[in-house]
1. Of the structures labelled 1, 2, 3, which one yields 7.0 when distance in nm of label points 7 Å out along Cα→Cβ at positions 9 and 121 is computed from its coordinates?
2. Can you say which of 1, 2, 3 returns -500 when helix-only ellipticity at 222 nm (-39500 (n - 2.57) for each DSSP H run of 4 or more, over all residues; to 500) is computed?
3. Which structure, out of 1, 2, 3, was distance in nm of label points 7 Å out along Cα→Cβ at positions 73 and 97 derived from, given a value of 3.7?
4. Where is Kirkwood radius over Cα pairs in Å largest, in which of 1, 2, 3?
Structure 1
Amino acid sequence: MKKSSKFIKGFKIFLIIVFVVKIAKLLLFLTKFKKKSDIFLFFNGKKQVFKDKKLKNTTISILFGGMELDLREAIIGDDPVVLDITGRFSGFSIKVNPEWNVKLEGTFSKSGISNESKYDEDNKEAPQLTIKYDLKFSGLEIK
């Protein structure tokens with residue numbers, strides 16, 4: 001009887017250690033995303049409208065959340081703008097100006113992308129927006 005109770009006690013300690021290590025890894029993972037992001041959402045949602053604001057290179061990371069970006073009235077200067085998005089179990093909806101040249105680059109796994117924007121490689125006159133994405137179990141809608 002004593003051997004089994006020692007085993008159970010040891011097994012409980014083992015499980016607690018595994019749990020603490022998993023939590024520490026999760027916190028490191030979240031810290032990495034937060035440090036590299038201009039906008040970071042975790043179990044949260046956000047709607048942001050850019051009206052008459054100059055758009056700049058932006059990094060967005062979302063874990064278990066969603067974001068709706070309305071960029072239709074934003075201003076892109078002479079230099080191309082890069083929107084770098086990372087999503088894990090998340091959803092993104094991005095509304096862009098129909099006059100812009102929108103290029104998509106990235107990777108996704110078990111995710112969906114819907115793109116209604118246009119991209120003409122030869123059109124250098126239109127404002128250039130590049131959306132770089134890294135998605136896992138997420139959705140990206142561009143309209």
Structure 2
Amino acid sequence: MTIKHYANIDEKGKLLLANRESFYNEIKQMANRRVYLTVSEERPTRTNEQLRYWFGVVLKMIVDYILETQGQNVSVEDMHEYYVQKGYFGLESKMINGEIIIIHNRSKKVNTKQFAEVVEKVKMEWAERGLVIPDSNEINY
């Protein structure tokens with residue numbers, strides 16, 4: 001069982017639960033068990049709406065355009081992986097076994113603003129190639 005709750009931490013380090021009663025009702029269900037507690041900073045990641053637009057409109061239009069203009073059949077997933085591997089969602093370096101390696105971030109690592117910037121960058125690149133991708137508020141998806 002996993003319990004997730006929103007809270008703030010005040011200047012003295014005190015945990016201020018958003019819904020204290022609900023929190024305590026849920027942890028009562030885990031009475032007499034050993035638990036592992038993690039506290040992490042809330043970070044607004046890309047939204048489901050952004051993902052639907054990215055996969056259902058932006059990437060779909062790109063793969064259709066590639067098929068039409070180049071005769072190459074590419075999947076939406078392949079195009080997404082292309083942008084991951086090109087570092088559009090960011091890169092990290094890590095030391096593993098004494099070697100520095102470069103990690104290509106997945107889209108889940110970026111916040112809503114960063115994701116929107118990637119989408120706009122990709123749309124601009126394809127507009128230069130002749131493919132105009134409508135904004136998310138201009139199309140139903």
Structure 3
Amino acid sequence: MWRWIDGTKKIRHELAQTQEHPDGSRDCGYEFIVPLKSDGYIDIDAFPAHKDECAARRFWVGFGERKGEFRCTRNRNWAFSYVPGDEDDEHLFHIETHIFRVGEYVSIRESDGKTDPFKVVAVSDAKERVAAADRK
């Protein structure tokens with residue numbers, strides 16, 4: 001069973017054109033949950049209330065998937081983080097000024113320092129699986 005997470009959206013990015021992937025790749029990318037305003041901008045003011053729901057998932061052919069969180073760092077930067085600490089963080093640049101709509105692009109710097117472009121391919125209402133014991 002699923003329940004909607006009020007006020008949040010799930011955004012899916014896929015790798016855009018790079019030297020290694022001239023056609024981009026549907027098999028490499030990220031999904032994350034974040035409060036999003038109707039104009040497509042991240043709702044920075046609503047983020048603290050939804051912080052625990054802001055999950056991130058990285059999927060990459062040949063490397064499997066990693067699950068973690070989408071978070072605001074102490075320097076007001078935004079990152080995907082998979083383990084405590086910041087060594088594995090993957091940073092998103094200037095996302096407070098990005099519009100998250102299908103067809104838009106964002107740059108993500110991976111933990112190894114490499115920055116790649118990603119295209120927004122889907123924006124949908126966020127939902128989560130509810131455990132049987134939590135159903136009413």
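1. Matching structure: 1.
2. Label of the originating structure: 3.
3. Computing distance in nm of label points 7 Å out along Cα→Cβ at positions 73 and 97 on every structure in 1, 2, 3 gives 3.7 only for 2.
4. Biggest value here belongs to 2.
Values in this text are rule-based calculations from the coordinates and carry no lab data. If you're wondering where the values come from, they're calculated on a predicted model, not measured in any experiment. Cβ atoms are built from the backbone, for glycine too; each structure is taken alone.
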